[in-house]
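Structures follow.
Values quoted throughout were computed directly from the atomic coordinates according to the rules given, and no laboratory measurement underlies them. Values in this document were obtained by computation on a predicted structure and should not be read as measured data. Cβ atoms are built from the backbone, for glycine too; each structure is taken alone.
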Structure 1
Amino acid sequence: MKSMTGYGEASSQIRGTRVIVQVRSLNHRLLDLQLRAPREYLSFEEEIRKVIRQKISRGRLDVFINRSPAKGQGRRL
């Protein structure tokens, strides 16, 4: 990431569940990481933070992870 100000979004469908990750960044002297994810993903939080720290060293970063049933799928989360 060259600029500290930006927005990105990616999604993937895994086993009938659609996972959407949104990242918003703003200029900031240090790394200020705010992670918001479903409660079931809390066990992965430290690993997610580690991966982000390997790529980004500064800026205010808001990371949102959302999930929903994939279209045409029943409610299987």
Structure 2
Amino acid sequence: MKATAKELRIHSKELLDAVSRGDEVIITYRGKPCAKLVSYREQERPLITEEEIPAFGMWADRDDVESVDGYLRNLRKNRFA
């Protein structure tokens, strides 16, 4: 289902009712799609695994750094002084 930004303003209850029935509503602005209304209950955020993030664990082999958080705070502390 498609609706314009103006229709969203004027008919928001009807559009939310359509979403609650399971429809997806594409909101257009000046004829171009800019947002999608979907049911909140149906949206599940997929879990991100370590394999999907290349930088995950890059500090694991550093013996000279006890705490990554402390190390970064120490680096940044002079920036705002």
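Observations on the model:
- helix-only ellipticity at 222 nm (-39500 (n - 2.57) for each DSSP H run of 4 or more, over all residues; to 500) derived as -8000 - corresponding label from 1, 2: 2
- For FRET efficiency 1/(1 + (r/R0)^6) of positions 31 and 63 (r between Cβ atoms, R0 = 41 Å, to 0.05) computed as 0.10, the structure of 1, 2 it came from: 2
- For 2.1 (distance in nm of label points 7 Å out along Cα→Cβ at positions 7 and 39, calculated) the corresponding structure among 1, 2: 2
- When relative contact order in percent (Cα under 8 Å, 6 or more apart) is computed for each of 1, 2, the one that comes out at 40 is 1.
- For the set 1, 2, ranking by percent of Cα pairs over 19 Å apart places 2 highest.
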